[in-house]
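I've put the structures underneath this note.
Every number here is computed from the coordinates shown, using simple stated rules; none is lab data. What you are looking at is a predicted structure, and each value in this text was computed from that prediction instead of being measured. Cβ atoms are built from the backbone, for glycine too; each structure is taken alone.
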Structure P
């Protein structure tokens, strides 16, 4: 009787769902032929079936495809690519053997020049649709110039940090990347966007762990020791750091492990342990200790030297970081006399770049450990014209103003959620001559530019920079000047 009631409830729910989206030209499991007319922000092809939008992973604009409908909503649905009837000239064969399983890259099937064009268009679409801003079509001095995306001459092997989850598959320890849209780990021996040395370290650490019988963490049960293997490499120095993230304080046979790593991977100068006992998606826990070697490794961006600790944030593509920060300095228009505020300074990467060309730089960051790193990095480079303070930008910057600190230029490089509304208000109150906005999210960039434009600024130029080739992410550097 209970089963019959449950079945009746289920049929009623399904009928209600079908009624809610009645009138759609397709239903789940339908196979249809569609033309792909664009790509969304997730890199999925966008097609129409009798006017109804379908998103198709792996399809490119200009292609005709036979697809199977997987899921429908009122305004749009998702479909699986079954067959290409017409192929884009920009389509290439993805060189990565696990590309279609792994969720790390989304655009390897699109030629690199096509990726750069799409990323620029993605920025243009966000500015126009979300920010209601006017983008110049030709040489229009009253509209925003969005320049061609600055790409890499060699868009592979660019990442200096690997964060590899470890788990169990068929009773064996595996480490790789999560399958697209899941937490199932695809065991991986090589990643074409990782520095080759990172691949080597991850492979050897997995091999040593298996040899020593180290247990892998199981997300469902919360049991097992090794959760993540994190590897950092200095592109300019070649120094490497290994961080073992564990679900417990003690590592069995720790000395054997350390000796094996030192013997088999001589480039490693720092071996750390981070303890994370919580059942969470967050990689790091609160406790980090050095098991062997140094607390930091060093690397350079341009002429600036940085100390990188186990927990410190450092841009993962140092080649393109130099390009991005060079553009930031250019847009700041520094002559050596200016006072600059860096409103999300992190470990001081942008601040120290600016300090080479400015009279005084003030950096603010809410993470205390990052400010410790920033001060250390300033000292490391002998820069005494930089002051760093812990706190929220929207609280610290007004207090600086009360101390008669006036900024000629304010630089912001916020997280994906964009600038805090109070920070934008603070910028408008301080009225710097220029604002340089570095963004990793075109949507929140467009939203914030609209606020600054409404408050008396004009966006002159936006420069997209490809920090993460073969993924859908794009970084931007934007110049705003105060209206007279």
Structure Q
């Protein structure tokens, strides 16, 4: 039996999806490196047809209608992927300026937004967790303490992710950089191999448990996923006020997310049981890994202390008078000054800068659509339709939340889903007189909960499916079953909890 793969090294698991081609490869040289022609044609056609074939309402300005057409092309490109997300967003932003739909200042105004810079800073914190190894260490501690049984192992991994999620704002990064390597190492030690009959011994269950649990970890903290911050910003552009964003988010999510997270491994243990029920060697393996890592280093202590200070400032934002983004800037400055991170680490964090570009474009367009009256035009139309059907706001809330959730089968990205539909569905709910905070937060939590519907519904789903332990029919079957379970738990728990908090 070969040595188990080392924790944190994705290449050992065959995760090098884009291997470097051999020197002198003619295949690479001949390959077209630009945009994919068919997705480009479809995305552009959607915008052009809407702009020139759909009659413009009399009270909507030409610039507003044109911006909506470009926005539809942008969203279509996010779904069809003719270019990487950031590149496509930049091209579409250029079109808004080139066609004089927006001025340069209006097109780039969102790039000074506090939320966008908070996301960038959070990605740098994530880099610190990976670089220092503290993320691996925390996860391994949970495995050591709870890992004597397979179910305990699943709980250890789930709780480990919950603890580090506020500081690592990407479920995909947590999946690929920390938890899939640990799961594979544990599975290999139990002779549970991917794409093999032995996958069901241990690996398949741990992968599904971690994927489904991660939805609730991402929903629990505002800074646990980039799409959470995008939802907050879009809601603010529609006039929703949050007070202390981090605390408001945590208070509303805490009870339903934590109960759902605790229930998930147990339910999956019954629905998708592993063949191995006891894992007495897992704590020993975790102990060995921790011994190999040695004692907690100075940089790890600095990383822990900095994150505790930053989170404390996020929680006490109103009392301290410090904005969340300023607290994040302070934390990042400490890491740079003390050498935990260097500037090259920040410059090489491609995910941060990519998110900065496409996030800024989407927020900017959405804000301008609101300013130019498109969102209010859509909301007014929905309000009239709902009035004609005599639907009260509770029923409208349930219908629109369910539609927003299950339409995710059409999307391969949580962030693309938010960019395409969050503002529209929130506007419809506000028009139906759903209480503002209830509508905004419920949609945002839903954005996390549908992340495991399919193997393509989120970055982390693709990472875990790529591990090779779970067959595609099982992915779809467990995806819909656990989606319904999550919806039921959140409905039962959140309904009285949100009433107590005064959300409605």
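If you rank structures P, Q by mean count of other Cβ atoms within 10 Å over residues 129-136, which sits at the top with the largest value?
Between P, Q, the highest calculated value is found for Q.
In terms of Cα Rg over 2.2 N^0.38 Å, which of structures P, Q is highest?
Going through P, Q one by one, Cα Rg over 2.2 N^0.38 Å peaks for structure P.
Given that distance in nm of label points 7 Å out along Cα→Cβ at positions 121 and 297, derived from a single structure, equals 2.5, which label among P, Q identifies that structure?
Q
To test your reading of the models, identify which of P, Q gives -9000 for helix-only ellipticity at 222 nm (-39500 (n - 2.57) for each DSSP H run of 4 or more, over all residues; to 500) when calculated.
Source structure: P.
For structures P, Q, which has the highest computed value of distance in nm of label points 7 Å out along Cα→Cβ at positions 169 and 281?
Top value of distance in nm of label points 7 Å out along Cα→Cβ at positions 169 and 281, among P, Q, belongs to structure Q.
Using relative contact order in percent (Cα under 8 Å, 6 or more apart) for the comparison, can you identify which of P, Q gives the largest number?
Going through P, Q one by one, relative contact order in percent (Cα under 8 Å, 6 or more apart) is largest in Q.
Name the one structure among P, Q that FRET efficiency 1/(1 + (r/R0)^6) of positions 41 and 97 (r between Cβ atoms, R0 = 30 Å, to 0.05) of 0.85 was derived from.
Going label by label, the one that fits is Q.
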